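Where a number appears in this text, it was derived from the coordinates with a stated rule and is not lab data. The model shown is predicted, which means the values in this text are computed figures rather than measured ones. Cβ atoms are built from the backbone, for glycine too; each structure is taken alone.
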Structure I
Amino acid sequence: MSEDTKSLPSTRIRVFVAAAIGHYFNDSLSVAFPMLIIYYSRAGISLGYLGLMAALYGIISALASEPIGRLADRWARKGILMSLGIAALGSSLILFGISFAFISIANFILLPASILLGLGLAFYHPIGGSIIADATEKKSTSLYLGINGSIGSIGRALFPTILVLFIEISGSVEGTLYLAVIVLISAALIFSLTSRLGSKVKESQSEIRKVGLKEYTRFIFSLTFVFFLRSVFTGSIMTYMPKYFANAYGSLVGVIITIIYITPIIGQPLLGHLTDRVGGRNVVILTSLISVASFGIFLLNISYLTKVVLMMIFSFATFSGFPIMMGYTSQVLPRNILTRANGILWGFGTTIGTAIGAGVGGLIADQYGIYTTFLVLWFVGLFSVVSLPLLPKAGKKEVQ
């Protein structure tokens, strides 16, 4: 990441620690709203409106990712930007807590809360992938991304149970506010770890212009399109999965969702290493096939226990995408455009796809139920598999 990063292991360690904290809390907050849907729906707020809020924060995150990535490519202080994103996530939790205190006007409070959540989620993935690529200097980058991603997966796995425990013990207002304080403290810690770190990718503006995104338009567009379709499918599933299992497991739903999210903890470093070995394209194809096949079986008339196991397989393939996508791009793209490209891919591919899936899914669920939502969006997942041949055949050996 910096000149110091190259010569001082301690500086590199600070980068990895800051990135790990950032990923942990970013992915924790990425599943906060789907869990809060359970409590808002009990209070009488419609799934249709909640789905629109999920779509809103997703779209905000997507639109903000590319300009944040562009700023990070030009500014030496990427870590500070990361800390600002985590601070925005903590601030959104404050507003969610306030909305429970004034539940009669919660619809209005949910709007700024969702906007803040979307802004906060726009920061980590383009920046985190970039600073790790800088620090590793493209040596086993996907493996390091996978290790970092597994920290995010731990956050995603634990947070549903933590959120339910805080709410059940302290109440929806106090529990949410206590979590907000913890997130804000983590933002301050990231700031202290990275505030003095510069960036190795501090080329002149002429260098940035010399190698631009236009030279990689086909690669960026095709990968964005494939991940967009995949995220419409997976985004809807994971937004309404807590509500679906709450009908069967009640207050144990937090534990069930935690169990489902455990598998990417292993999946991220494993698939990151596989991306280094066989190339990003092959791993994208493999994980897409696993996601669609496992959820197709989930839709059958089988026991809830079997459905949980299938969702663990689905989660393994779906939420190990960080090292795959970021590793794939780091294999192909030059560093001076990497953060901006990651912002486009993650923002428009993953985040807008997830937002549309959540929004459409909520409207369908309001009228026809959650199972119908899952069935309809599964066909989008099938279409994403059909689109896989669009991915450029660029692997590790071709780009080094």
Structure II
Amino acid sequence: MTEKLASIKNNVLYIVIFASTVLLAALSSFFYGKEPEEIIRIVVVMTLCAGILVFLLIDNTVSDGFKGDNKDKQWRFCASYLGTLILAVSVPLISNQAWPYMAMMVLLALFSNGFIGIVSGSFLILLSVLLEESGSYTEFFIYFISGCLAIVLLDHLQDTQDVGFPIFIALLMQFVLFVAFDILFQNKTFTVISLIVPIVCTFIDAIILFITLGAYSLYIIRGSTDMYMDINDTEFSLLVEIKEKDKDEYYKAIHTAYLTERAAIVLGLNNRPAKTCAYYKRVGVLCDSNKWEDVEHYFIENNFPEETLPYLKEFFDEQSINGFVRRETTVVDICEELVISIMYLIRKNNNPVIDYDALIDKIIDNMLDKKLFNRSSISFSDLEKLRKLLKKEKLYYDFLR
């Protein structure tokens, strides 16, 4: 998919989001029998909200603010948003204690990022409150706070095995807010019966949350993990092609990938794309070209995860001779330089005595002197941790002999 075509598709999605929000806000206002003044107010408010949301989507597209591969698959957010929008204009028909907004806000955040999830969710809660016959700020307060809490607790989780406790805390907070809403705002006397509706609503939210996160894990996280398991296998077809074309490049990639993976874990980097870069940064040997236009098809044809492509593209950028930008690509570069140096010394002398500590210091210091880290987001703290890690891998370097 070309960038131009992707841009056109995204623009169509933005138009659909904006037009659907305004149109459904107007139609639902008529359906609920609102006065003309109220209809105008609702339409104006939701037009502004839709405009802000579209601006956020465009801004995050330009600045790479989306989580994972959501930037390249914005149709998922659009579909989630439209579903939640339909829900927003429907829930005023039921009790305001039974709105499943916590799960919906988490869904919106999963397919964009935490901030967009909070903003878009709050706009839709506002629409539901405006459409209520006697809506008030208390409903907005309950669902906004509980939704924000759920997103904050779940936004950085990588798999569903860790979600039990965060979901429990978020649901407990929502339950407390429901009880406080009944007792404090409506001045009701506390009874066991008053807990029935909050309990049922909390139970429904829990079911929807687990279904949502389970589906997300199965189709998004696990699907991406499976792809990485395939392409980062030393027997993967594309890697085998590199081996058949140039064995030196293949073994260099294998050793670089090992060190890169170790470093990425210690430094808290995005481990899987970093390891993929170590394996495939020299894929240009297959076509005798180091231009992105000539090698991109290898990654697309082999179904590389979308999030990996920007990392790989750095290695085919003419500016890379001045250093890399991402921490991950910088670490790959350092590890590869070390592997190349050790392999060179071994070939020069069959059984050399190598001072690995001095070699590692020399490589990193030379890169510092050449200002190759000026473009990189890697820190001096990262470099020091990397030095220590590489110096601990002396036993592994014997495998290069």
**Prompt:** When distance in nm of label points 7 Å out along Cα→Cβ at positions 290 and 306 is calculated for each of the structures I, II, which structure yields the highest value?
**Reply:** II
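One of I, II was used to compute P(r) over Cα pairs in 10 Å bins from 0, in percent, and the result was 5, 25, 36, 24, 9, 1, 0. Which label is that?
Working: I: 5, 25, 36, 24, 9, 1, 0; II: 4, 19, 23, 20, 14, 11, 6, 2, 0.
Only one of I, II returns 5, 25, 36, 24, 9, 1, 0 for P(r) over Cα pairs in 10 Å bins from 0, in percent, namely I.
One of I, II was used to compute helix-only ellipticity at 222 nm (-39500 (n - 2.57) for each DSSP H run of 4 or more, over all residues; to 500), and the answer was -27000. Which one was it?
Numbers: I: -27000; II: -22500.
Matching structure: I.
Work out the source of 0.05 here, i.e. which of I, II gives that when FRET efficiency 1/(1 + (r/R0)^6) of positions 42 and 362 (r between Cβ atoms, R0 = 41 Å, to 0.05) is computed. Show your work: numbers first, answer last.
Working: I: 1.00; II: 0.05.
Structure of origin is II.
Out of I, II, which structure matches 11 when relative contact order in percent (Cα under 8 Å, 6 or more apart) is calculated? It would help to have the intermediate numbers written out before the result.
On the way: I: 30; II: 11.
Structure of origin is II.
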**Asked** So FRET efficiency 1/(1 + (r/R0)^6) of positions 130 and 258 (r between Cβ atoms, R0 = 35 Å, to 0.05), computed for just one structure, reads 0.05; which one of I, II is that?
**Response** II
